[in-house]
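Pasting the structures in now, so scroll down.
The numbers here are math on the coordinates, done by the rules we state, and not lab data. What you are looking at is a predicted structure, and each value in this text was computed from that prediction instead of being measured. Cβ atoms are built from the backbone, for glycine too; each structure is taken alone.
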Structure 1
Amino acid sequence: MVRTAIQLFTLKDVDEPVWRLIDRVGESTFDGVELYGANVDDLDDADLERAKMALDEADLSVAGCHFRAEEIEDEFDDIVHVCDALEIPNLVVPTYDGDAFSSVDGIEAAADRLGTIAADLAEHDVDLLYHNHTFEFDEVETDDGSQVAFEAFVDRADGRFGFEPDVGLASRAGYDPIDLLEYTAGQAPLVHLTDTVPEDDYLLHADVGEGAVDLDACVRAAGDTGAEWLVCENGRTDDGLASLKHGSETFADFRARLESSPRSR
């Protein structure tokens, strides 16, 4: 069964500790949360226990947590401790140096770096995923002509780590989000089901249903390609609580459609 979560960056304007944010999500229809570094930075063991209690009381799971590659490398033991305390199964690299995706050599170096991090995390039963932005969808020159940088990156990863495709950001870059889901099929347990308004520079992310992405098609494709979580995010909202409410209603409908479809049985 595909579950739903909200990336807590959507609630960045709500000045509350992570356990209170979890309480708020627990009042919604979401099945879980996706954290990011600022949610757990500087939490001591008592704070982590409080956050875990909030998750348990709200009957929520943690789908994953976003950390940059250098943060995982530099703070490895502390981050693994957080994963253990909050039962976080996936760490997600949310973005990367865009210059690395401008050449095959840069792409190969980035994939090899993340492959090393993934191998280290696997020893602690934590999986590593990569979340795309927009710059990964430019073409790069190869020995055989040219290829979309992201496709070359997936090829070089060769199963060493997985992906968290963001359909809204791919669409913003002019890349078909269905192609994105199909290219990462079986390697993308988390899918960022986001929307975007192409003609508005600010609305890189928008509340789902308010942009140009064919979300119904993306939901079907996510279910068909093995997604375990559909993740809601609006990183550009000025009213996180309103986006939480809107996302809760919309994602409950997405989940219901998948549960009632023949493919989900």
Structure 2
Amino acid sequence: MAKNSKDVYGASGKTNVLTFEPESLHMIDDPAHPLYDERIYLPIDEAMVLNIMDQGVLEPIIVWKDPESGKVCIVDGRQRVRHTIEANRRLLEKGEKPLLVPGVVRRGSASRVSKAMVSANEIRRPDTPLGRAKKMASAMERGDDEEDLALTFGCSVQTVRTTLALLDCTQAVQTAVEAGHVNVTQARQLAAMEPEQQREKVKELVQATRGVSGHERVRRQRKVLGNAKPKLKSRKEITKALDAATGDYAAALRWVLGAESPAEGE
């Protein structure tokens, strides 16, 4: 006789996790409804689709049955459902079996259930960049390659490389990334520098961006890292830049001005 799963795992309780065809679930698009979330209009993320095709939906969504319409509505997990629908479209084109979405039921009024929707989104604590980098490194030690990691983490191979570069940075850079003073892409630039230079650049970045945000923050960061590149918006500005330019850069500017065509094969 098969053992009860509760006994096998030594669990203290047991609940029912249902499975749904994602296409059958209702995604509320009425802004006046308590369960409306404008993120249903976000573009489809290719990395997430590939991840679901590879792994399936690992985290159950939350659903609620509307007593008035009888529809099973999504409370939490809209993106998982949307991306599974796209994943299924591709799987069916390949003649493969479509995926089901695991879900747990939430009962109560729409207003009450909407609180669960907010809580599910707000209390999540995403992994830190350094935490992801360490997990990626551990997976590579177990035999995964960059493409495996891209699928697992739902990102591009380039993002995997950029994230792993964090582990080559000094503690000062890693701390700055965790604190939000430096982003992962900037950390990769810093990783190419000598340790002492990394520490100095981090100090400069923190000091230069203190109290500023948005475009001004980005501008100052670029200036500190030595990659500030003014945007050429007019023909006059391009012509002025051409006066001091040489080599390939000058050729590119002349091409923009229409003075010459790019070389064959470019």
Structure 3
Amino acid sequence: MAIKSFEGKTAFITGGASGIGLGIAKAFSARGARIVIADLRPDHIEKALATFAGGAQSNSVSAIEIDVTNREAYADAAEKMQAEFGGIDILVNNAGVGVEGPILEARYADWDFGLGVNVNGVVNGLQAFLPQMIAHGRGGHIVNTSSLAAAVMMPEQFVIYAAGKAAVLNMSENMREVLAAKNIGMSVLLPAFTKSNIHEAARNRPAHLRKDSGFKASEKALSEREIGAEWMEPEEVGEMVAKGVLNNDLYIITHGQFKNRMRERAEAMLAATPESDFQF
């Protein structure tokens, strides 16, 4: 098992200043990990650091402002982590955006924004940090945040979001074996209704991807969405992720409401698959 304890480990958590990312940071920190919160929003970073102030692990929590679509910034971050900690032990590719809107009104700007963050943000994290995680030889663990939207058929306004999250799910599944040979675990988080700031997608959209968006009205409506009181607390998700890392679980799934829809999709695919004697 790659990670048997969080004590003394360094965790780099993107989107770590709010929502699920912050919940994960709290859970890892409580177990003795050094936390590096990586986030685009300085206002969220300030609030996040304040939540750790005065605590037992407050001196082991730091932050870095980063846009996960910026590969040069990621390279600088990886270099900084190497210099300060001898490389990281746990990478949590959690940063994401909730891109929603009528798919027939989508423009390139909407695809580029949604896939740029939700897919390329994960790719950039892997490309920046995997070499040092392999090189230092301590083993480690990677957690990629997908979504239960990746495992079921979704309404058309979620096409871009679900497509990106499905890519994250697939790459996590298919990288697990090769990473295990390097003593690096791989988990994919599939959350559903959780209290977070993912509805603030419009505030995080780069200026050059705003003008030609077809989702302006949808993003405005999304920004005004009220978080359900019954939705899961980020800290609860963080606890699930911490336990999943220690168990080296591939899938970390937060909610059971979609189980029947997941089963229906799998059964429909199996029913459409011809019989074959060929075995891989």
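Out of 1, 2, 3, which one gives 0.90 for FRET efficiency 1/(1 + (r/R0)^6) of positions 55 and 143 (r between Cβ atoms, R0 = 25 Å, to 0.05) as computed from the coordinates?
On the way: 1: 0.00; 2: 0.90; 3: 0.65.
Here the read-out was taken from 2.
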Identify the structure, out of 1, 2, 3, from whose coordinates mean count of other Cβ atoms within 10 Å over residues 15-22 was calculated to give 17.4.
1
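Consider the structures 1, 2, 3: one of them gives 4.5 for distance in nm of label points 7 Å out along Cα→Cβ at positions 23 and 215 as calculated from the coordinates. Say which. Mind dumping the intermediate values first?
Numbers: 1: 2.8; 2: 4.5; 3: 2.2.
Matching structure: 2.
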